[in-house]
Structure P
Amino acid sequence: MSKDLKAILYYFAVDFRFSLIVFWSILLASMVTLFMIGNSFEGTKILFSSGFSVYIYCAISGFLITKETFPYCVKLGSTRNNYFLGAILFNILLALFMAIIHLSALSLFKWFVELSQMENMSIILTVEKETLLATLGGQLLLDTVIGFVLLSVGFLLSSAFYRLGMVGGIVGIALLGIVLILPATRNWLIDFFLTAGTGDLQINYIALILVALVAMIPNWLLLKNAPTTPGVTR
């Protein structure tokens, strides 16, 4: 790995450090609070699922990444190609990091619940309805893949706002919304990403990774000649 890429990854890590600390502090505090409530009020039924909070963080982080880091990295001497490669590598590492921490927190939380014999506390995995992967290991795989996809799509939208300004970014979001709203494309996407069984869903992980890889192409086209000032300010 070149010194340029190492420097970019270090800059990303420093830039995201505060938001990561805040996110995990809030999520872990929420787990502790729910555990105390469930342990104190045995008649209260508590359902806990934290997967979507991780996905929302990844989507927001991806959406902010270009505006927060691109102009500074380029001004400090990074090439646009190295920045793009560094951002993609950071997205992969961030998705894996989020998945590992999430799995560790869930495992510890589940262990405390079982140790306390709390029958009123149920931990729901995002993969609960998958016949082959309804385990903590399956949760790790799903969190990593979904996190990387959301980071990649968010990164693409972030680059669109940065390069094309407010109008270009809104048009990109509108096109994405239309694709998700139209019945024909929506049903095709559901069939492409999910396979329904008898009360179960099987996720096509290859298709999800393919979407993340395809999103890199227009993203690179947006950034390869991008200036160091956002489009909205020019």
Structure Q
Amino acid sequence: MKNKKLLTGVATLATLFSGFAYAGSTTIATKYEQTFRENQDYKVKFGVGHVFDNNMSLAFEHQRRWRDEISGSPELAENLFGIGYSYTLDEAKRWSLQPKLEYKFNPGSETARPMLRLNYKVNDAWRVGARYRYEYQTFREGGGVRSRVNRFDGYISYALTEQIGLAWNTSYAYVLGDSGSMYTGEDDRWEHELSVGYRINAANALAVTYKRKDETREGATYNAGRHNDAVQLTYSFKF
């Protein structure tokens, strides 16, 4: 049943892309991420996104992972589908509002993530933004309580030059009711991402992101009570 849902989603996304491929721009991105603590975690991601001339967007990302002492080869971690839209709120085009819906498939679970992001262009160099995202499991293998999470994000970016950009994303999330706990062992957690991007030309870009995570719970099997931080390398091609 899950494979049937996944194939249906892929087919639907492919149909939408083929129907509007003549308009807008497409970005293909490949990412590699790894942690550095005990029982290192490695992830490889491939994504494709399309923004249409009418400001609607579609996205898909496939993610595989492997971990020391657990899996010797990449295994499925996540498939993610997203659809969104961008509204310009003023004539100067400084303010924009972006509602978006994501649906992700993980081994043994499925999660819907509606969200709303507000962006503001301070000037040609500075941009800021804020986002609210609600996550809730629509399927959990074996039954049980399905997790529900509120997440709040803040964004700041700065164009150092025409080619080099800096960005900071901070997020705070907490579970609702008795729907589980975070990797911290508590009901909430903080995370930060610091990125440096380099635009090679109009089509090609590179980025390095350092992900600062909250401390893992004291009773964890691996990395107990430590910050299991990660670094991600990204290459994107836009056409």
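Observations on the structure shown:
- Top of P, Q by percent of Cα pairs over 16 Å apart, for residues 186-225 alone, largest first: Q
- Comparison of P, Q by distance in nm of label points 7 Å out along Cα→Cβ at positions 34 and 122 - largest value held by: Q
- helix-only ellipticity at 222 nm (-39500 (n - 2.57) for each DSSP H run of 4 or more, over all residues; to 500) from the coordinates reads -27000; which among P, Q: P
- At a computed 27 (relative contact order in percent (Cα under 8 Å, 6 or more apart)), which of P, Q: P
- Parent structure of the calculated result 52, 41, 37, given that Cα extents along the principal axes in Å is the read-out and P, Q the choices: Q
Where a number appears in this text, it was derived from the coordinates with a stated rule and is not lab data. Bear in mind the structure is a predicted one, so any value in this text is a computation, not a measurement. Cβ atoms are built from the backbone, for glycine too; each structure is taken alone.
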